[in-house]
Structure 1
Amino acid sequence: MTEKETLAPDADSEQQRLADLAEIGDIDLSQYAPGTFGCHEAMHTTSLMLDMTDDHLLQHPAIVADPDFYRLAGEVHEALFALYQAIGEKHLVD
């Protein structure tokens, strides 16, 4: 599977994204395009969530003690890292 196939939205995800987009209403999405402060804010928030996942989940004794919890927390961490990389790839082009 290529990276583009991995990042391609599935039908359920795209349907939910469109519903969420409709719910946030009439805002100027250009304020959140790559290269803007809004996009940088999303990248920064993702970085914070990565740190929190590492510090507060992957290191938590209840998580470390249970293989299923640890695997799931690791998947969350990997997904956040992939999101951080994807945002950075588009946001930090220059």
Structure 2
Amino acid sequence: MEKKIKTAKQLERHFKGIANHWRLQILLLVADRKGITLEQIAEVLGGNMKTISEHTRRLVQAGLLNKNYRGRNVVHALSPYGRTICKFITTFQHS
């Protein structure tokens, strides 16, 4: 099966999704702790809940993060594209 090549517009959506230090930190944290809640993300990163909520929303919009509602909590996990971007970020960090 042939893999589709992403268009420049599609790539832009993903790259804009990570174009912020909070979003990069959130993505890497979720990669490390699948199922982490919004409250836990804010606590670990020392950020304001509203700020963290907005950045997780943008990551979901960019197709990099999935969120699921469990009762009153919202838990987060990387999407398949989010996993790919995290591998790229980690490789880039260490080069």
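Where a number appears in this text, it was derived from the coordinates with a stated rule and is not lab data. What you are looking at is a predicted structure, and each value in this text was computed from that prediction instead of being measured. Cβ atoms are built from the backbone, for glycine too; each structure is taken alone.
Comparing 1, 2, where is relative contact order in percent (Cα under 8 Å, 6 or more apart) highest? Before the final figure, lay out each step's value.
Details: 1: 32; 2: 29.
Ranking 1, 2 on relative contact order in percent (Cα under 8 Å, 6 or more apart), first place is 1.
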**Comparison of 1, 2 - label where distance in nm of label points 7 Å out along Cα→Cβ at positions 43 and 75 is highest** = 1
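Work out the source of 16.6 here, i.e. which of 1, 2 gives that when mean count of other Cβ atoms within 10 Å over residues 27-34 is computed.
2
Determine which structure produced the value 10.3, 31 for Rg and Dmax of the Cα atoms in Å, for residues 11-66 alone, calculated from the coordinates; the candidates are 1, 2.
On the way: 1: 16.3, 46; 2: 10.3, 31.
Only one of 1, 2 returns 10.3, 31 for Rg and Dmax of the Cα atoms in Å, for residues 11-66 alone, namely 2.
Going by Kirkwood radius over Cα pairs in Å, which of structures 1, 2 comes out largest? If you can, show how the numbers build up before the last one.
Working: 1: 15.3; 2: 13.7.
Going through 1, 2 one by one, Kirkwood radius over Cα pairs in Å peaks for structure 1.
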**Complete:** Computing helix-only ellipticity at 222 nm (-39500 (n - 2.57) for each DSSP H run of 4 or more, over all residues; to 500) for each of 1, 2, the value -18500 comes from structure 2
